[in-house]
Structures are given as structure tokens and as C-alpha cells.
1. For the read-out Rg and Dmax of the Cα atoms in Å, a value of 16.1, 55 was computed from one structure; give its label from P, Q.
2. Can you say which of P, Q returns 1.5 when distance in nm of label points 7 Å out along Cα→Cβ at positions 11 and 99 is computed?
3. Figure out for me which of the structures P, Q the number -23000 belongs to, where helix-only ellipticity at 222 nm (-39500 (n - 2.57) for each DSSP H run of 4 or more, over all residues; to 500) was derived from the coordinates.
4. So Cα extents along the principal axes in Å, for residues 67-106 alone, computed for just one structure, reads 28, 18, 12; which one of P, Q is that?
5. Tell me which of P, Q gives 40 when you compute relative contact order in percent (Cα under 8 Å, 6 or more apart).
Structure P
Amino acid sequence: MVYVEFAMSSSHPPGRAFDRLTRWEDHSVPFTRIRRTPEGFIARTGIGPLAFDDPMAIGRCEPGRRVELVKCGRVVKGWAVIEVAPRGDGSRVLWREEIGVPGVPAVLLRLPARWMVRHLARRLVG
């Protein structure tokens, strides 16, 4: 498992930053598309038949402040917590995530996981 933590300031007020961070369809990254489900969403990563699903359930949610996600698929394991707090005229975003893929050494996941969290946070509320 790899633990990633990323904090940043945003010019968006907390409610708006939270809304942007939890618009799950916007979490798409290269080779990954998002589809909503009643429990949360599924991130499908890959090309054509060489793809896998990464289902995520939305756990505890405090709208405007905090959301917890649980990665509940067979391929990707872990969790994420996204928190938003007021800071001046904007907000502070804290994104913590633990991610693992059975059989894949943590050293191979560390850089892609860090890139993904930073890229998404900056793109959504930067």
C-alpha cells in the first residue's frame, strides 16, 4: 500500500471547492473514465478489452467539508479522504489516500499515485 497526502490552497470558497472535488465524473484522467453508481462510482482504466474497473463506495460524507471513499474492487484496494476547510477568502484542501494493487510493489505505485492526487486536486480546485 502507498500513502499519499496532498494539501493546497484554493481561491474557491469551501462549499464550491467541495462541490468541484465531489463531481466524480470530473475525476477522469488519461485512460480512465468515471461512471456513477448508486453506491458511488466506478473508474474504468485501460484501453478496449485491456481494462479493469475500480469501484469506489462513498462512505461518510459531511457535505461541504469531508468525504470518505472506499476502493472496493478486486484490482485496486484502499481508501481516500478529501477535506475542505475555510482559509481566508478561499479554502484549504487536504486529500489523503492509501492505494494498493495486489502483487504490485509499493515502489511502483508511489509516483503514479502522487501524480494522480496532485493532478486531480489542482485541476478541480486550483
Structure Q
Amino acid sequence: MANQYLWLFFGFSGRVSRAAYIPAGLLLYLARFFPVYRIIAADGVESVETFWGGVFLIVIGGTLISHIALSVKRFHDMGRSGWFSVLFLVGDFLVYLFLCIAPGNPGPNRYGTKTDAPG
């Protein structure tokens, strides 16, 4: 089970369906907002703001890598190159919405035989 989550969030091969992509992507977006909430709640306490600012940078880095890995697999499910995931660096929320809406290829394609499994 842990291997499946590691593959889902950090693997770059295989395919992932909309049904798995949507909640995983939402979880990553929520993870980004938690440190921001803590910084706002610190209410001017500089040491607390500095700590949560560092946490925010780490979370942003991890969630960006995870979002790119998820989108690579989602593009694979549509029969497209994972290099389209570079668009996340430009406008990640718009790419996220597109990948939530666009259907995948039915059946096997060159990136995997089935959806929601490593390639």
C-alpha cells in the first residue's frame, strides 16, 4: 500500500485516472495552504513566521515535484508525453483543471496497459 502511494505521488512512469488524480491533486493543494495558515496565525511573532516560512518552502518543493509526477502520469493516460507537465511551472492551477476534465485513453497505450498502475 505504501509503495502505491509512493508511486502515485513520486513515480514518473505509468498512468493515472481522473478518479485518482483529482483527490491526490487536491490533497497537494491543501498541503500548500497549511503553512500559509500557520504564518498568518503567528500574528507577527517573527520566530514562528520564520519557522513556518521554512516549512512552506519545503512543502512547496515537495508538492511541486509530486504535482509534476502526477501530471506526467495523467498525460500518459491521455496518450501524451509527460513533458507537457512542464506547463505546471507556468500555470499549475490551469493545467490541474485541464487534467481533471480531459478523459484518458480507453485501454492500453504506449505508457501502460492499465490506468492507476505503474508503467
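Taken together, the values in this text are just the output of simple stated rules run on the coordinates, not laboratory data. Computed from a predicted structure; not experimentally measured. Cβ atoms are built from the backbone, for glycine too; each structure is taken alone.
1. Working through the options, I get structure Q.
2. That value comes from structure Q.
3. Working: P: -7000; Q: -23000.
Derived from Q, not from the others.
4. Values: P: 45, 18, 7; Q: 28, 18, 12.
Structure Q accounts for this read-out.
5. On the way: P: 33; Q: 40.
Value 40 for relative contact order in percent (Cα under 8 Å, 6 or more apart) corresponds to Q out of P, Q.
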